[in-house]
Structure formats: structure tokens, C-alpha cells
Structure I
Amino acid sequence: MDAHSVVRRTLGFLLRDTSRLMRRRFVHYARERGLPLNRSEAQVLVHVDREQGMSQAQLAEQLDLEAISLVRLVDSLQAAGLVERRPHPHDRRIRTLWLTEAARPILEQVMAVRAEVRAQALAGLTEAEQEKLLDLLMTVRGNLERPAPRWSGAAMGGRDAVAQAKVA
């Protein structure tokens, strides 16, 4: 196996590249269906639908976006009549996010496109293999959600990368 193939078979590369290809396929089908949203706006709608009443700060955290970037997305969705900002019941500094009824048919289209892309991505895998893949990815994700342990160098056989580089 050549060096180029080795890099393409690493966990980080495969996760990032698969995600990139799925996003690209989503955009293709969304445009084909005439969805009036970009991918980021669609992502906001999906997250708000899952957790109606979440704060903008919570959503920014979930999407790994800077607050100002999310504000622009929400402004756009609010101007289109798809999302509504409401005051928090106990903290007037917080604005909560809610889908409007006008968002429902668009959200249904987004979900249909997502389902099609997912089906294409998982084609050729049995249902058991699909479940196993998801279980394994959940384990990897769970490992990385925990606080980072102290650096051990275990991945390098216990040798610190800096010390190894100095020796070389």
C-alpha cells in the first residue's frame, strides 16, 4: 500500500472525507428539489426541530459555530418566516428558538433529502452492518466527548513525539 493510500485509510481522513461527500450530495439534491435553504440553514432547522425552545447559545455550541455566525443564520431564517425568537421564561437575556408552521413543509423536504443521502451512503451494507457501524461511531464519539486525559504517548509505544523527533 502506497503512502497516499495509507493516509486515505486513517480514521480522521475517512470521517472528514465521508462527511464532506455527504454534505456535497445533500447540497446537490437540495438544489435539485429547489429547497430555499443552504446547508447551514437546513442544519439549524433540524436542530431547532429536535429541541424546540433551545437558546441560541445552546444551538451554537451544538453546531460548533461562533455565536455571530449562528445569529446571521437565525436572522435569515427568521426573515424567511421559518424560525421565531422568543424571550426565555426566566432569563430575559436569553432568546429561545422555535420553528414556525411555515417551516414544517421545508423541514419535511430537508428530511427526505437527508434520508436519500443516508441510504446512498449506506448502500451495500446489511442492516446489521449499518447498526454496527453506527454503534462503533457512537463509541468513538463517546471516547472524544469525555475530558481529554493527560498525554501519555501510548499511541507511540509510550514515547513522546517531541522526544522521538529529537532523537531522529
Structure II
Amino acid sequence: MPELSISKSEGRGRRGKIEADVVRLLARQKKTLALAESCTGGFIANQITNVPGASEVFLGGIVAYSNGVKEKFLGVRLETLKKHGAVSEAVAREMAEGARKRFGTDFAIAVTGIAGPGGGTKAKPLGTVFVALVSDFDTVVKRKLNCFGRERFKQVTANQALELLLSQFTQM
């Protein structure tokens, strides 16, 4: 069952913005990041690139809104798309793996979901999103349910993706 999520970073207050924390920690560890974004449409890349020094750690990203782009540029297999659908754990995993391979980074994040207002089903209702993180250490995919309007959906999903990356630093 997916979580109904309100991003922890909404209340970061004095600690600052999550994207600044991500850039700082990646720089401190001398690690790099790539992105594969579908439902957020480049929102995560926008957040990261708003931080001074991001060019030291963020190598690039692909906005893969169509299945064809997911296949051609991220190496998502057609069989995976047909079997699981574009909004699935398997596709999020392959997107992240493809971004990491294409950019040669230490970490890659991928997001795929249903922002609405259409496209939801009983199995995958509006707001369903999969966030994947791939690194040398692990591959993690989280399913979330973010029931918001499109803009808020993108903000919350982007923060969840960055929080997932930050959580890896506490495990290193």
C-alpha cells in the first residue's frame, strides 16, 4: 500500500533547503548525481541547479516523459513497459540504472508517476509515484501516493526523491 506523503522537507526551516543539503553532501563526499525525470518534468534538476556549486556534483538529467524516450535514452526495456506500465517500480528502477550508466555517476534518481488529473486506475490511482535511487551500494525504489494538484505533486515528489538520496548518506 502506498504512503500518503507530506514531504519532511516542507518544514526544514533554519536547516535550509533540501537541494542545498544534497549538493553540499555530494560535494563533501566527492560524489556525482544524474537524474531521470518523467512526472516531475525537470523539477528536480531545477531545484539542484538553483544551488551554487551544483555543477561540481550534478552531471545531467533526462526528462523522459514518453515511453520512447525512456527506451531510447535510458535503456528501459519495451518488455518492462508492456508488462508493468510506465508508472511502476520496474520502470523507475530501469530509468535510474540507465541514467547512472549514461552519465557515469555515483548516484542516479528516477521518478515516474501519475500527476493527474487523468490517467489514474484502481491499481495506480492519481498521485501514484515511484522514486528510485541507484548507487554502488544499493538500489531502492519507493512507492508514494501524492494526492495534490500537478504543481504541488511535482514539488512533493522532488523533495521525496532528494530525501531518499539524503537517507543514503546516513547509511554510508
Structure III
Amino acid sequence: MLLQKAFQRHARRILNLWPPFLGAGIRVARMDRGWREIDVEMKLRRWNRNYVGTHYGGSLYSMTDPWLMLMLIENLGRDYIVWDKAANIRFRRPGRSVVRAQFRLSDEQIQEIRDALRDQEKIDRTFTVEVKDEAGTVIAEVQKVIHVKRKAAVVQATDSRPESVAAG
């Protein structure tokens, strides 16, 4: 618990030093404390260029990889299991400058997931994120399929509650 609180307090700094991001030049530029908004950026560097001098596609995908899953884990809480299930990236234009991606999770999206899991054992939700250059031009579109399930113990506790019976 103490370690989790320390991570939450220093998450942006820790994630910026995470080797896959550090090596690709990916940086968390902004992260709100509630894990509802995260902005990520990547400068074009010698070590993240492809053969033709533009952003390497794997790095473009990497900058979008964990955020939605982490945001949902933090916002749904311990009663839920959250996993990345699938992803698709569509390259629109070559990235030749700083690129950015913004991740947003609304109260409505979180509540919709909770509501859906009252009636269903598990669900998949698709989120789309755009990677844009400094001019706002879309460089890539990434679709992430996130799998969410209530933990078995929570489901069993909910299902084993006695129904209220009106006295007649």
C-alpha cells in the first residue's frame, strides 16, 4: 500500500525514467493526479528515427501503449481486472517533429463500464487516440481494445447477497 501511494505521488517522474520510454525518447508531459488526463510527447531523435528519417512506427505505438489500461486500473479500483487486449495503428503521415498524444477518461466512460459489468461478466471497450505533430496534423491513429472484468470475489459477494423480501 505504501509503495502504491509513493508510485502515485511520483508516477510521472517514474514513468519518464522507465527504460522503454527513456530509450525511445517518450516523455509524460502532463498527468493529472486522478489519472483522468495524460499527455505524452516524443521528440524526433537520432535513436528513434527509421530508415527514411521519420518517427519509427514502434515508438509511435509505444507512446500510446499503457495509458488507457493504467488509467482504467487506477479509476476502477481493486475490484476490477483490466488488460490490454488488442491494438491497431494506422499511420497517416510521416512524423518529422515532436509528436503528442492526449489520453482522456471521463466520469461517464468510467460509470458506463461499471454499469455494463453489473449485467455482464466481462466487456471489451475500444478507445481511439490520435498522435499529432506540432501543427496538429494527425500522424497516426491508434485503436486500443481494453478488456475489463470484475474480480471473482466481488461477483460472488454481490451474487450471494440475499434478496430483500417484502413482508406480506
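Where a number appears in this text, it was derived from the coordinates with a stated rule and is not lab data. Because the structure is a prediction, the values reported are computed rather than measured.
Of the structures I, II, III, report the one carrying the highest value of volume of the Cα convex hull per residue in Å³.
Working: I: 200; II: 107; III: 138.
Answer by largest value of volume of the Cα convex hull per residue in Å³: I.
Of structures I, II, III, which gives -9000 when helix-only ellipticity at 222 nm (-39500 (n - 2.57) for each DSSP H run of 4 or more, over all residues; to 500) is computed from the coordinates? Going through each structure in turn, the value belongs to III.
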